[in-house]
Structure P
Amino acid sequence: MVKMETVYFEVTTRCPCSCRFCHIPFKLRHENPLTRNFEDLIVDFSILKEKLNVENLIISGGEPTLRSDILSLTEFASKLFRKVAVISNCTNPETLKRISEYATVWVSLDYYGEMQDKSRGFKGLWRNYLSIADIANIRCTLLHDNLEDVEKLIALANQHNRKTTIVPYKGANPKFTPSPLQLQQLLLYIFRNGYAEKTVVDDPAVRMWLATKNPELIKKAQENGSLCTACDTVIRVDPQGTVKPCPFLNWKICDIYDSEIKQKIAQTRQKILKIYTGKCVNCKWKTICGGCKASKNLHCFL
């Protein structure tokens with residue numbers, strides 16, 4: 001039986017920022033955003049709970065706080081799911097303070113200080129984050145040029161007793177991709193400074209590295225067929241109600257109202273298990289790890 005632990009739900013494509021590597025096209029962010037009304041989203045949330053036994057809902061975008069009904073959406077979700085989180089660029093910190101009553105707040109930061117504003121093309125983001133640093137966890141994308149910034153962000157989150165999740169850049173553009181050495185340096189920084197309890201590097205390569213040091217994890221990975229979580233414990237739903245494998249893989253699986261949603265997710269999982277990209281094609285660990293299907297895995301150090 002399909003049982004999704006976590007769904008990333010994009011409630012709008014609208015966003016005032018201009019991130020260089022955003023997966024949402026410019027026009028959908030700034031000119032003709034995709035969105036659906038409150039009533040439709042309530043039905044969607046209920047379907048996810050009833051049909052897929054979803055436990056955790058992560059509300060994202062675009063910028064979710066641009067919805068006038070985001071508080072009502074978050075409050076409803078908090079009564080339906082075990083855990084609810086909201087990922088935001090922190091354009092509206094006061095709204096995030098109110099959201100924190102119902103959900104865990106994650107702020108998307110890739111650079112430390114004013115460089116964050118410059119990278120996203122929106123003034124005040126860093127100042128906004130600092131105003132809610134005590135309630136906001138941090139989500140970073142590790143890029144080719146921001147290792148020192150990510151390390152500073154990890155330290156800052158720990159000072160505020162908050163968590164950090166880092167995801168190596170997903171995409172085909174090598175100019176954004178961190179090197180294997182940079183990923184290794186990040187892991188060493190985390191462990192040497194005692195930050196592992198509150199810091200996660202979310203990537204199959206890192207999970208595989210940890211598995212090589214633990215026979216039980218290797219066994220579990222072999223049984224599962226891949227350390228990629230797409231269509232296994234994670235899916236994404238876009239603002240039009242289209243189901244996709246994960247936050248980064250843009251394959252269309254089906255519509256959320258599809259009567260065969262469980263079967264189609266399971267079929268897509270089997271397809272994912274047979275696909276290897278970039279470095280993974282010739283890797284000895286590929287049938288256990290699988291790598292990231294939305295990336296060429298150029299950051300992998302295994």
Structure Q
Amino acid sequence: MSTPLVSVVVPAFNAGRFLRLALQSVLSQTYSPLECIVVDDGSTDGTGEVARGFGDRVLLLRTERVGVSSARNAGARAGTGAVLAFLDADDMWLPRKLELQMAIVREHTDLGCVYCGLHLIDGEGAFIGKMRPAPGDVALRNTLLLERPYMSIVTAVVPRHVFEAVGGFDERLSTAADHELACRIAMRWPVRGVDEPLYMWRQHGTGQMHRDPKRTERDALISFETLFSDPALPGPMRELRRRALANLYISVAGGHIGRGEQLPALRCIAKSLVLAPGRALAAADRLTRPGGPEGLHDDVS
């Protein structure tokens with residue numbers, strides 16, 4: 001593989017506040033060639049105007065509120081690159097992201113994707129944490145189980161032929177679409193992570209999908225139904241469904257607690273106790289510690 005064009009897809013819904021910084025981070029990449037495609041998914045703010053302000057450096061598509069997975073798929077279809085990359089409109093990349101990932105893609109042409117670590121940033125862009133990516137040999141298992149370190153397709157570069165072979169993002173999903181696609185790819189191709197955090201994931205709490213526990217639960221249950229019935233899933237991993245569900249309900253419980261919804265949280269903890277008592281008890285212990293309830297499943301052994 002020589003120097004392939006990378007199509008960068010940025011789905012955006014009412015993202016005018018952050019979109020300019022996101023697009024600047026794409027257009028400042030040390031890798032070329034690339035094309036940047038913004039899919040304005042029915043925004044009612046100035047999202048489209050921000051994208052148009054970049055002139056012909058950004059291709060702007062408009063959809064009528066089809067949802068993030070459909071918007072990502074539409075952007076992928078509009079692109080012409082041999083490799084796809086995805087960036088959420090409120091996030092940013094570090095300048096060498098594509099350079100470092102594409103060096104691996106070009107050397108190892110059998111890979112299904114190359115993902116990377118993340119910096120967590122707040123609404124003003126200040127660094128508040130870091131997430132390492134999973135090693136390639138445990139990426140499928142950890143991501144399937146919702147246990148860190150895992151892989152994230154939104155941080156990845158994906159050869160177009162791989163993306164098309166698995167059918168792209170499941171358009172029924174929003175919060176689980178990233179993890180679900182990552183698993184479908186890792187079932188069929190080797191994957192690899194760049195240990196360096198190159199993606200900046202913004203935690204600002206203004207309408208972010210992953211903060212909605214009901215949507216998180218709905219999406220994850222749909223994705224589990226797909227993944228655990230996929231014939232490409234290795235046999236031993238099929239035995240881990242109860243553990244995955246237990247992790248899900250602990251995570252959803254944390255989301256409810258973060259919103260002050262105690263009764264739904266207790267119901268989720270009870271479900272987790274039935275599924276995997278040891279994991280649920282360890283996670284419940286975390287509830288009594290400082291630091292907040294989000295991502296309880298991530299540190300439960």
Highest-scoring label, criterion being FRET efficiency 1/(1 + (r/R0)^6) of positions 84 and 188 (r between Cβ atoms, R0 = 25 Å, to 0.05), among P, Q
Q
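Looking at distance in nm of label points 7 Å out along Cα→Cβ at positions 156 and 260, point out which structure of P, Q has the largest value. Write out the running numbers ahead of the final one.
On the way: P: 4.9; Q: 3.9.
Comparing P, Q, the top value of distance in nm of label points 7 Å out along Cα→Cβ at positions 156 and 260 belongs to P.
Taking FRET efficiency 1/(1 + (r/R0)^6) of positions 124 and 204 (r between Cβ atoms, R0 = 41 Å, to 0.05) from the coordinates of each of P, Q, which one would give 0.70? Walk me through the numbers before you get to the answer.
Working: P: 0.70; Q: 1.00.
Going label by label, the one that fits is P.
A short reminder: the numbers here are calculations on the coordinates, not readings from a lab. This is a predicted model, so every value here is computed, not measured. Cβ atoms are built from the backbone, for glycine too; each structure is taken alone.
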